[in-house]
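The structures come next, written out as structure tokens.
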Structure I
Amino acid sequence: MDLFIIVSFIFMVWMCMDCLSRKEHIIWIVIMLFLFPIGAVAYYFMVKNKGEGRKLSLVTGNAKEVETDETIQLKDLIGKFHKAYHYEKLGQIYLESRQFDRALEPFREAIQRDSEMLEAKYGLAKSFHGLGRFEEAAEILENLVKEDKKYDYGNAIFGLAECYRLGGMEEKALEAYKTVIDSYRFFKAYYHYGKLLEKKGENEEAISCMKSIIGTSKNLPDYKLEKEKHWIEEAYKFLRKNGIELA
């Protein structure tokens, strides 16, 4: 009997933590505490496990659209509570599965319900980027980095620079890349900054930028070296093209 109580208590704590992480109504916590252990079992089947076993996969053109237990459950929660948190989580699932067009609406709804939800703004910008809508992505990221310049450890401002470059806004891209390389060691940022300088005819500055990649790479740990390998090789190619051979 004691073992049953211990197991039931652990299960209830697990369900309470799940309830808090999903931002479900606080009444569920009350039910689980007062109807121990039946309340936790009820929560498991009515909320956590709802929709289990349901899965729909559709193929439209070249894009694979997938509904999973998690997306179905989130849509059920959205229908009941219309919380920004649930919209944002649904958008993230679509974003991670590269269903960029489907991610737009959940992120927009999340932002409408919580204008300070930076995760949703970032997700919306990433979705526009994935769709090749770089100007729209840049507009969102401009506002995002005004709120938090270091958001996502510098990846937001780096993403802004990328959107400017891919959207043909090269002067803005140069300025944004400069901001990135002044604070972060993103080799891809160094490389594209150098290429834009070369395009402007500033060859010496471009060469210096590529040399910075090579020089910095000498002190990288192996795991980081492997991650940056492509951009290091591209920097060597750039330098060789300009008649510079490095040991």
Structure II
Amino acid sequence: MSFAVQTEGLVLEAGGVALTDPIDVQVEVGEHVLLLGPSGCGKTTFLRTLAGLASPAKGRLHLFGVLTDDGRTRKVAPHERSVGYLFQDGALWPQWTVAKTLDFVLARRGMARNQRRAEVGRLLEVVELTGKEKRSVPTLSGGEAQRVNLARALACDPKLLLLDEPLGPLDKELRHDLLRKIDELAKARHLTIVHVTHDGEEARPFAQREWTLRHGRLREVSSSGAVSKEEATCD
């Protein structure tokens, strides 16, 4: 069986310091997995490693059956991993319009110019932002900006979608709406999701499994029980 994500003895590091014990996990295609834990435990580093933006200290990472990292040797470049990434702060270029933000990603994929305009319109329709093509990023509301971030991630044509606490700046209603939209898209496109958050209460109904990262150890939590504050604390 080929998994969407499979790690073998993967050790995360930042600044030359190991953050975790060896991690051995498997994520099935189409699963939505939550990763909980406070700042500094290595949650974002795990996502960055999956995306190819960081390298593990040791171990092996397979994405969809393909070896992508082997210790410090990157086997597959980030833009070749079929990964979409929703950042916590959006990381959108303020000087660009919505259309240019999406067009840039499509161009990097090698899509012809005459196809890109239609694809931008289709992506904005998917995230319910039709007609916002000419808006500059600073003029968008927080919810609109994160929908652009979602559209940009989808423009990569991903099979794996990484969520790095993208709901934090939004109010409760907007957070629920965006989670619902992501869930609908994941089911329609059979996307696999790894979702990093401090608080899984809102996202838990959409996920099939839940992990915690504590004291450098990643472990699975029973879906029948919430994570206690003690369990979600890193010393």
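The numbers here are math on the coordinates, done by the rules we state, and not lab data. None of the values given here were measured: they were computed from a predicted structure. Cβ atoms are built from the backbone, for glycine too; each structure is taken alone.
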Comparing structures I, II by distance in nm of label points 7 Å out along Cα→Cβ at positions 13 and 189, which one has the largest value?
I
State the single structure among I, II that was used to calculate relative contact order in percent (Cα under 8 Å, 6 or more apart), giving 8.
I
Which entry (I, II) yields the derived value 42, 24, 18 for Cα extents along the principal axes in Å, for residues 117-212 alone:
I
Work out the source of -9000 here, i.e. which of I, II gives that when helix-only ellipticity at 222 nm (-39500 (n - 2.57) for each DSSP H run of 4 or more, over all residues; to 500) is computed.
II
Which structure, out of I, II, was log10 I(q)/I(0) by the Debye sum over Cα atoms at q = 0.12, 0.16 Å⁻¹ derived from, given a value of -0.84, -1.11?
I
